[in-house]
Structure P
Amino acid sequence: MSFRTFILSLSVSFGVAWLAIIIVPYFKMRSLEPVSMGEEESGTNAVYVPKRAGRIADGSQVYAENGCYLCHSQLVRPTYAGNDLFRPDWGGFVYDDERGDSRRETNAYDFAGEDFAHIGVARIGPDLSNLAVRVENNYAKGGSAEKWLYNHLYDPRREPERRLSTCPAFRFLFEEKKITGNPSDEALPFTGKDGEEVIPKPEARALVSYLLSLKKDQPVPASLDFAPAKAEAAASPAPAATPAP
């Protein structure tokens, strides 16, 4: 084999893989068309287009800049790729007061409005696809989900049950400000310097807004709904709470 043939064969081998894995999916997913919900699913002929804009979109950028996707995934895998639906709370809940079994796999529309799909690199921490619902139901314990996330970002090992968490503290997303008058409603329960309080910076507010948008609780069109059959859900035991992120 000549050197020229070798280089040509190598280029074709990598080129075909690059075309199939990167180029084709990019052009197919860069402008997703709305999917009709259908009258039986919504009562009207509505369309399914989850949107993320404003501070939520800014929070997605903060999420990327701080490498959160290196330890957390946002991908509830389909059955053929290693089903994640058995994992408690990841893709919804087996028992849902309104819809019964709300579990479903990830679809491309879950990343609509984001410049980068944070599917993740490794699962050192838990998957965040349904984080907001888990925080509201399991971690905040009737309190503010927003404040719980602020506290977690500032000190992930504050609570005894999370003392072994490997999540780094993102204290640079907060600032200590001198208290003038009454303390701020956004002040965290952490001690700053004398006469100062710890409050979130705009980057922290954007990141928390983004994290609170991560929910799998909205109805999806039948063509995108991969939830198990209701008969299967009825026979399944209620899942235990998952560990905190």
Structure Q
Amino acid sequence: MTPAKLFDMTGKLALITGGGTGLGRQFALTLADAGATVILAARRAEPLQATAAEILAAGGQANCLALAVTDQDAVQSAFETIDRIGVVDVVVNNAGTAGPGSLLDVTEETWDRLVDVNVKGAWCVARAAVKKMIGHERRGSIVNIASALGLAVQKGTANYPASKAALLHLTKAMAVEWARYGVRVNALAPGYFKTDLSDGYLSSERGKAMVQRMPMRRLGDPVELSGALLLLASDASTYMTGSVISVDGGLAVPAI
């Protein structure tokens, strides 16, 4: 197989949670451009429809699906709907949330919400997808979107990094358990990118100072995640599972 064909997603069905905005939007555009039929899933319909329209206008194939990733019944119902389209080959577990994280100040409600969405949600969606893959003897790829903060400590943001560190460990556990079914599970660990989710912090004086401490001294553009995402989603990574790829401008690199 030629290098170009390794990254060809033609004939693949990809589910992207949180697929209407931010990094999820870019992931959807990337996979659709590579030939995949994409299913964009999230709670809010409007952003999904806007991204789907963009993909369709470019000649790609896209579908929208309302989904609350932490509701197991809703996830099961979503996959029954997806059955009408086909069997999912790729899942990009991008749905996530953030919040104030000082350990003394964070509320129990915020803590539970982050763990519920960032960890339980990824497990619910991945488990439902893999059950379908196993039933159809389909080899597949799960890509969990973690964070550079799951690999490094940042003062004042303990709850979000804790949930992403848990997701990284969950990724490895999934990889070990599901390898025998031909399902690969890997993770992306992005640093700080220009998205609505991070805009508030990055616009603050503290956020600006953090950017200046990064080795590359700039934020990432979502399109700069496309190569790593396509690697893990496509046949270019058929011997990779349990891996974590950092795309963070050097943010999580230990420095003396």
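Looking across P, Q, the calculation of P(r) over Cα pairs in 10 Å bins from 0, in percent, for residues 19-138 alone that yields 11, 35, 40, 12, 1 traces back to P.
Structures P, Q were shown, and mean count of other Cβ atoms within 10 Å over residues 75-82 at 17.0 was computed from Q. Assign the value 1, 5, 11, 15, 16, 14, 12, 9, 7, 5, 3, 2, 1, 0, 0, 0, 0, calculated as P(r) over Cα pairs in 5 Å bins from 0, in percent, to the correct structure from P, Q. That value comes from structure P.
Here helix-only ellipticity at 222 nm (-39500 (n - 2.57) for each DSSP H run of 4 or more, over all residues; to 500) was derived from just one of the structures P, Q, and that gives -7500; the source is P. Suppose mean count of other Cβ atoms within 10 Å over residues 11-18 works out to 10.2; of P, Q, which structure was it derived from? The read-out was computed on structure P. Determine which structure produced the value 24 for relative contact order in percent (Cα under 8 Å, 6 or more apart), calculated from the coordinates; the candidates are P, Q. Structure P accounts for this read-out.
Throughout, read-outs are computed from the coordinates displayed, never taken from laboratory work. Keep in mind that this is a model prediction, so the values were computed, not measured. Cβ atoms are built from the backbone, for glycine too; each structure is taken alone.
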